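As structure tokens, here come the structures.
Coordinate-derived values only; no laboratory data. Computed from a predicted model, the values in this text were never measured in an experiment. Cβ atoms are built from the backbone, for glycine too; each structure is taken alone.
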Structure 1
Amino acid sequence: MVAVAAVVVTFNRLEKLKTVIASIEAQTLPVETLLIIDNASTDGTAEYLASLTTTVPHEVITMATNSGGAGGFSEGMRRGYETGADHVWIMDDDCYPKPEALANMVRGFDEAVDELGGDVPFACSVVEYTDGNICEMNNPIPTWDWGRLLVKGQNSVMVTTCSFVSVLIPRWAIARYGLPYKEYFIWFDDREYTQRMTRLCPGVQVMDSVVVHDMGDNKGVNFAMVDAKSVWKFSYGVRNEASWRLHHQGFLYYLEFGARLFVSLHRGRVSLPLRAKLMRKWLQGITFNPRIDYVDSPRVTA
């Protein structure tokens with residue numbers, strides 16, 4: 001039977017984390033091990049995890065400081081790889097997989113490999129909001145020929161990128177493509193990483209693998225939505241995407257992203273101080289250029 005290491009990254013969402021763990025326990029295809037990455041939570045999560053009893057073999061990894069989603073997933077994927085599992089299944093601490101989510105995703109991945117070959121780099125779930133509607137901010141980007149597997153009788157569509165809300169990554173892909181950029185901290189780490197993996201072959205979204213994303217409002221995000229409360233997240237997003245556009249696509253793509261950012265902020269009537277802050281983050285992308293960390297490279301410790 002296929003061995004799957006599940007990775008959950010958590011920060012100060014104890015009650016939601018309990019639901020995630022229960023959802024993983026209820027999977028019809030049991031995971032081999034559950035790795036919980038605690039990003040230095042301060043809400044009692046550490047105390048709860050220290051005495052956790054669960055039907056799933058598990059390990060708790062406590063980060064010294066909050067490394068963000070990007071740092072947590074990078075560490076979790078490395079640890080999952082080190083278990084020797086065939087696949088690493090990653091998710092956030094507000095993602096509740098339905099009981100057959102993993103079994104259906106593994107089946108869909110295997111079917112896609114049968115049709116497309118061994119380079120299929122990941123499978124992801126359909127992400128619903130708590131009211132049963134599709135989760136607006138977790139829609140993968142499809143390929144131009146997204147329905148190729150559907151006409152073969154499979155229940156999957158081909159995608160180029162997805163968010164880190166229930167993604168199944170085979171062991172070989174982690175070895176070949178490395179880990180997400182932990183330096184991104186939050187935002188754009190999932191898009192960059194899944195796009196990195198689909199250069200040769202698309203991933204797949206398995207339509208009967210379903211998870212519930214218990215996030216806040218069910219809204220997509222764009223730069224016109226920036227306000228004083230959210231600007232810290234957008235700051236990481238701008239810096240990270242600017243860096244990627246420049247260093248991985250080229251100078252014209254970097255300029256195009258900057259122009260798009262400027263126009264979006266203007267149309268959203270974002271305050272001038274916040275506009276200036278984000279444009280400075282765009283400029284930071286020139287010097288910010290992290291390197292890929294591979295699972296066979298030496299572990300760096302503080």
Structure 2
Amino acid sequence: MTQLLNIKPQGWQIHALHDPERMWPQTNCYTDVWVEVLSALNLPPEATLGFTLTQDFEGDHFTFFKVPLEDLETLFGIVVSELAIYDRVENHVENQLKRGRYSLVEVDSYYLPDTHGVGYHSEHGKSTVAINRIDIAGRSMDYFHNEGFFHLEGDDFDGLFHRNAPADALPFLPYCEFVKLPETYPDEAAIRAEAIRLCGHHFKRAPKVNPIRTFAGVFVDQAESVGQREFGFFHKYAFNTLRQAGANFELAASYLKWLGGDFEAAGDDALKISEVMKTSQFHLARAVARSNFAKLDGVIDPAADAWDSLMAKIAKTVG
């Protein structure tokens with residue numbers, strides 16, 4: 001058995017950014033993993049969320065938001081690099097853990113017990129986990145995924161790492177990263193000061209054209225197209241549009257409230273965007289079920305107005 005932090009899944013206290021009372025307690029697998037990993041390291045995940053200001057509408061989806069690796073290094077001294085896979089993946093993970101490093105591995109969520117009732121043993125999907133403990137001989141591991149810290153073992157361990165694959169099967173070569181942790185971390189004041197600087201940096205990278213308003217302009221047409229597909233397609237569309245934007249801006253609200261001072265008022269606008277995306281998802285589901293899309297016209301507009309207000313307030317604050 002090889003373990004990094006002396007922690008156990010039993011009784012794990014999730015971070016406040018994953019509170020079940022939030023509108024979007026899960027955001028996406030990569031961002032959620034970092035929230036819990038940083039929390040386990042006693043570092044504030046909120047400091048990393050400046051990237052939420054840069055989300056754009058890409059024509060068919062909102063930007064899949066991820067913690068920029070350079071921000072992790074700037075804020076905390078954490079260095080993330082791609083892990084070269086040439087041996088069995090579990091052997092690489094064990095080796096990195098022995099060196100005091102996390103491995104982030106893209107795996108098939110079919111074998112992740114924490115997805116019970118969603119995809120566990122029923123649907124294959126790509127997801128990212130961060131592994132804190134592995135026992136190859138005992139066929140078990142403890143891992144961060146989505147909004148928590150979990151355990152798997154036995155057949156799930158074998159399936160996750162393709163240990164029962166035929167000899168002539170394609171090799172298991174997922175995308176992996178390894179995480180170098182510094183010997184010491186900056187103090188809270190230094191982290192907060194750097195987070196404020198990064199707010200200005202990411203604000204300069206924000207879209208020049210309101211992405212919410214652009215989305216609102218095509219939402220009804222896209223919804224009608226969704227209505228012509230099997231109902232399960234609704235969930236895929238909603239996840240990559242309304243959910244991605246809603247979760248992104250709820251994180252933005254938490255970030256701005258965490259920064260405090262003049263940033264807090266902008267946080268109210270970010271929360272408004274998140275709320276509108278949540279209610280719009282319900283409107284979309286009803287429209288698809290009834291094949292009546294006329295009432296969707298204008299439902300996104302309050303979020304577009306809130307985006308304009310959000311950016312204006314941040315511009316005034318960061319200069």
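State the single structure among 1, 2 that was used to calculate mean count of other Cβ atoms within 10 Å over residues 214-221, giving 17.5. Mind dumping the intermediate values first?
Details: 1: 12.8; 2: 17.5.
Checking each candidate, the match is 2.
Here distance in nm of label points 7 Å out along Cα→Cβ at positions 62 and 278 was calculated and came to 1.3; which of the structures 1, 2 was it taken from?
Values: 1: 3.8; 2: 1.3.
Answer for the origin of the read-out: 2.
A value of 5.0 was computed for distance in nm of label points 7 Å out along Cα→Cβ at positions 102 and 262; which of 1, 2 is the source structure? Before the final figure, lay out the partial values.
Numbers: 1: 5.0; 2: 3.4.
Of the structures listed, the value fits 1.
Assign the value -11000, calculated as helix-only ellipticity at 222 nm (-39500 (n - 2.57) for each DSSP H run of 4 or more, over all residues; to 500), to the correct structure from 1, 2.
1
Can you rank 1, 2 by mean count of other Cβ atoms within 10 Å over residues 166-173 and just name the one with the largest value?
1
Suppose distance in nm of label points 7 Å out along Cα→Cβ at positions 118 and 134 works out to 3.4; of 1, 2, which structure was it derived from?
1
Out of 1, 2, which one gives 14, 24, 24, 24, 13, 2 for P(r) over Cα pairs in 10 Å bins from 0, in percent, for residues 174-245 alone as computed from the coordinates? Don't skip to the end; give the middle numbers.
Numbers: 1: 15, 38, 37, 11, 0; 2: 14, 24, 24, 24, 13, 2.
Of the structures listed, the value fits 2.
Could you figure out which one of 1, 2 the value 19 for relative contact order in percent (Cα under 8 Å, 6 or more apart) was computed from?
Details: 1: 19; 2: 23.
Attributed to the structure labelled 1.
Given 4, 17, 16, 16, 16, 18, 11, 3, 0 as the derived value for P(r) over Cα pairs in 5 Å bins from 0, in percent, for residues 70-125 alone, which of the supplied structures 1, 2 does it correspond to?
2
Rg and Dmax of the Cα atoms in Å computed as 19.0, 57: which structure among 1, 2? Don't skip to the end; give the middle numbers.
Values: 1: 19.0, 57; 2: 20.7, 62.
So the calculation was done on 1.
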